[in-house]
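Quick note: the coordinates plus some simple rules give every number you see, no bench work behind them. Only a predicted model underlies this, so the values are computations on that prediction, with no experimental measurement involved. Cβ atoms are built from the backbone, for glycine too; each structure is taken alone.
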Structure 1
Amino acid sequence: MTQPIYSRVLFSILFAFAATAVASIACQNIFIWSAVAFFLSFQFKNKEPFDWPRGPFPLATLLFLLTFLIGALVGINPDNSFNTVHKYLTLFLLFLVGAMPLAFKKIKTLLLTLNYGAAFCAIHGIWKHFWLHQDRIDSFSGDKMVFGGMLMVCLLIQGYFLKNEPRYWLHWFFFGILGFGLLLTETRGAWLGFGFGFAILGWKFNRKWLLSGLAAAILLFFLLPANFQERVKSIWTINISFSNGTVQSSNYHERPYIWLAGWNIIKDHPFGIGQGNLGELYPKYKLPAATEPNVPHLHNNFLQITAQNGWLGLTSYLLWIVAFFITAFRWKTENPEGQDLNWTFLCVFSGILVWGLTEYTFSHQFMNLQFFLLGLLASLWKNNNEKSVG
């Protein structure tokens, strides 16, 4: 008798989280922690066992998150690290809640709600661009680069809805709004991530998408204002000069200087410096040609994770990635829409990896969303042949 009430309440909270995930980190925290609290209270009150998703990917997720704790313990300033490490360690609860036994229709509803909320934020950003003259748009909270990454994710998910309901005009409308919003964030890494994810999405769903997407990208480039064209061209016009292993000049902003400084930090701290300590070390490793006195992160997932969690952290991160792709490629279902959704999540994950080559994607606001989506995917994998909550 308790299960239906429990299911409705939990789904309502997750619905609220999905609707506001792109808009506000404060709303994210309110709703996701409400879901966590409700879930845990139900489990303990009814003495229900924790049904953690099984398989290599959930195990790799736990191992990966554990390295954040180890990095904090052995880092240069454990007290400082533990002011932020809880944000990482609590993510397994988001993953667990996302992996609840939701029916396939419920998962689709959550994803559609996420995209509706993202489209609303994109419309607000477009309004700010044209009426408030904001150059690089952002959401209601969070910075422009995180906003770009979230719009990239939602735009790829929108491709799934277009594939399965190509004649529904609202799907096309939201695809256009999300795409225009992503453009106005001027987040080049997210642009590349979307391009890569869309390429493998089109290769699987409809090969005509590849040709039409390429044609649209070329046409759009020539229609863009000059400042946008220059930003696009800067993606492939990377001129970096080295001398004695040190970057002397770069037209790609601060990234190469930051990356080399990060590599030097890794060489001196192979076990990791812990979370939240980069600002303490970076000024000592800053290259002379760099203009920024300090940075919050190294603008690269692989470098950042290695620097803060050590080589153990990088190894677990690579295992996590490999476990994801092995599970996603091997998973099969008799439901064609379920197979399409699995492939869409694979494209989203791939797009995030590409974005992570020039950005640290494990910011608190984006992590909440990513691990929630990974939990939904784990639910899809786990409950394929099991009874799901309707």
Structure 2
Amino acid sequence: MGQLIGGYSKTIYAVLGAVGFVALIDTSMISPIIAAYARYLGADVFTAGLISGIYSLVSIPMIIFSGYLSDVFGRRRVVALGLAGDLLVMALYALAPNASVLLATRIFHAVFDSLIVPSALALIGDVFTRNLGQPLSLFWIFVALAIILGSASASGLVATLGFQPVYVLIGVLIAGCLATTFKGLPAWASAGGRGRGGARLIKKYAPRVAISMASTLSMYLLIGGIIGTLPTILIDRFGLDERGAAAQIGVFMALSTAVSIPVMPLSARLAEKRTPLAPLLIGLAATAASALTIELGAGSLSFRVVASAIFGISLGTIILSSSYLVVSLPGEVRGLGSGLNQSASLLGVALGAPLTSLYVTTLGDAGVFIIFGAFPPLIVGAWLLSVGRSWIGALKP
């Protein structure tokens, strides 16, 4: 374990796990039900879709800015602000009287949610001076657990309790995490001003940030295609109904996320023994293999299961190693680098879903997962291999 600051060795792992879990439990529970909740409040189909999608549109620029804010004002302050804002947002969700208020609430949610993960990732780099893999894998494992539990439970909780109690439950979890944040996360008195000039400084580390972002983007393009286009293929080509297609996508993502959990600590060990590039290349190859498997057997349950398991390897390796690259940046730009890394994941889904849908609509579904799922990671992997030993310099502080 790396050197810890301020005697937090007994609590820092638990607090990081709690922050990782809470940072994703809200979106993983709310995303599956938000469109239905909008309709419940009187929204038409377009407005319900807008309410669902506005979160990502706001989050992409905000998550970069939030990382920079953590460089300037300190990690704990920004994490605490994000959690406090999310707590307020849960109350607004529960009390929203109409779709207009719900739309505004969704925007606030994107703003405050964006503050948490980049700051928490940067804090890991601040606290652990070496052996970053172990705390990073712990953080991402709790994120994965939140995604699995939240996605699996949301619809059932709504069916049993209704919409409002779900937001109350999430609010309780956030409140508990907020209370532990002040006690369990370290703060630095010199935080103010240390991130000034970070935009200039990060240019020095542009290769490392570019590697992190390109790898993340290539993987999330495939996620966007799976979410946005695979249901259409299952419905139009293979005769599944809408509910059945949606269920298949849910199973795919849940299984791949579950597989990623044991892969993350293995990726952490590999990153520390060699370099983060080693698991990164494995993840890029897994992304391409998963996309090719879907392309060959989208209509086969067996092929989809195999593709999901392979994609779990991609998730576990790329998420861990790409975040490792930015978390190990100098402290002045660690938050900004983490924000850029996380923005690539949002951008990948935002581009992947509509682009694959446009392709299928205009050209048919043949080759869609090869073009948008297999080619991007193969191109990134070839770029990294072509650079050869010179990439090592990009990995040194």
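A few remarks follow.
- If volume of the Cα convex hull per residue in Å³ is computed and equals 150, the structure in 1, 2: 1
- Per Rg/Rh (Cα atoms, Kirkwood Rh), for residues 333-372 alone, the highest-valued of structures 1, 2: 2
- Taking percent of Cα pairs over 16 Å apart, for residues 77-124 alone as the criterion, the largest value within structures 1, 2 is that of 1.
- FRET efficiency 1/(1 + (r/R0)^6) of positions 37 and 357 (r between Cβ atoms, R0 = 35 Å, to 0.05) - structure with the largest value, from 1, 2: 2
- Origin of the value 4.9, where mean projected area of the Cα convex hull in nm², for residues 165-204 alone was derived from one of 1, 2: 2
- Which entry (1, 2) yields the derived value -27500 for helix-only ellipticity at 222 nm (-39500 (n - 2.57) for each DSSP H run of 4 or more, over all residues; to 500): 2
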